[in-house]
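These are the structures in question, set out in turn.
Here, each number is a calculation from the coordinates, and none is a lab measurement. From a predicted model like this one, the values you see are computed outputs, not experimental measurements. Cβ atoms are built from the backbone, for glycine too; each structure is taken alone.
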Structure P
Amino acid sequence: MHDAQHDGTAEFAESELTTRDGRFRAIAFREHDGGAEHLALVYGDPTEADAPLVRMHSECLTGDVFGARRCECGAQLSLAVQAVVHAGRGVIVYLRGHEGRGIGLIAKIRTHVLQDEHGLDTVDSAVALGLPVDTRDFGAAALVLRHLGIGRVRLLSNSPAKVEALTAHGIDVAELVPVLEPVDEHNVRYLTAKRDRLGHVLPQLDATGN
């Protein structure tokens, strides 16, 4: 176990963490005092790869913890962890404070009501509440990757916008590696909105004719 370390205004604390999927280095960190605390799970030695697999995962309490089926978040997190373990090395960066693309848990639940009762999609339901569609900042992910000595990654994501965000923070993205959850009656509206409104690459949705 490692004591807490400071890197400028950033703070890091590290220990070992054994999960159902394997043994990881767990690095808790925050960019500055008062900022959100995030967690990076490091499997193997990612610096041994020219561009290790990395997942920047935005916190989603309903999907990650309770297995909500209206979104793909929990499934994507599980698939990303499995991909990293299968590759023998990589990093899962779990970013807190990103709930509902940054609008928070209460507001996200309110958008669910608009989606269920008025047929709005994930984008329009936020706008209807006078909220921004996406306020997330991925600078914290770049911070911990630099802390780990990683400057080039293969990004586990379906979102080209995440490539742009990470690149803007100085991390080179060698490849966008899809993390695809099967389409079903519960998530089809959400996935369609992510493809049509947010530019996600979702070939499994295209194959269904939606």
Structure Q
Amino acid sequence: MAANANLERLRRYWDRHSGGYDRQMGFIDRKFFGDTRQWLCGQAEGDVLEVAIGTGLNLGLYSDDVRLTGVDLSPGMLDHARRRAEETGREVALSIGDAQRLEFPDASFDTVVCTFSLCAIPDDRVAIGEMKRVLRPGGRLLLADHVVSTSWAARVVQRLLEVVTIQVGGENFRRRPIKHVQAVGFSIEQHDRFKLGIVERLVARKPAA
């Protein structure tokens, strides 16, 4: 019951913030994330699932031949994603969904993408396990997020920020999703970390058998 109540709280939070999300993320992308969205989405192939697709900021970055599905916890965010898909002509199947309990059969996708969202999913370990489950053998996981810094001074700031951000919007600043990715058996094919180690992006492959 407590977990469901927390999800509903987060759903309402993201619904309220959906209108200003693009403006906020545009600034953060320019200042911190650089070409990360393009770097990841350009490598997506086949049947692609984007987890926590939000307002659809990545929609224009996929190649035309991918078959795209997107899920998000927030109906408000998905409304913006639908409008963006219509404006750009991108075909995408959008639905409400919890990253910790994806409503897709095992081995449904060739690629799973998640950009700057695991920080706000209550249990990122469970979410990564679900991403692995819905990937086909040999499929690729494309992840990017802000993570715990390699700088002690930045880590102090991150810890102070979390006092507020975890309570308000469930946002964590000191996670390292790559550890969970490796723990469930993915092999890391590409990896990059920059901006005092705060931004981390990776391409990982699920074992073929």
For helix-only ellipticity at 222 nm (-39500 (n - 2.57) for each DSSP H run of 4 or more, over all residues; to 500), the calculated result is -13000, so let me know which of P, Q that is. Q
Have a look at P, Q and say which one yields 3.3 for distance in nm of label points 7 Å out along Cα→Cβ at positions 78 and 142, as calculated. P
Among P, Q, considering only mean projected area of the Cα convex hull in nm², which has the greatest calculated value? P
A value of 0.45 was derived for FRET efficiency 1/(1 + (r/R0)^6) of positions 70 and 198 (r between Cβ atoms, R0 = 25 Å, to 0.05); which structure in P, Q was it taken from? Q
If FRET efficiency 1/(1 + (r/R0)^6) of positions 94 and 158 (r between Cβ atoms, R0 = 30 Å, to 0.05) is calculated for P, Q, the one returning 0.40 is structure Q
Of the structures P, Q, report the one carrying the highest value of mean projected area of the Cα convex hull in nm², for residues 62-165 alone. Q
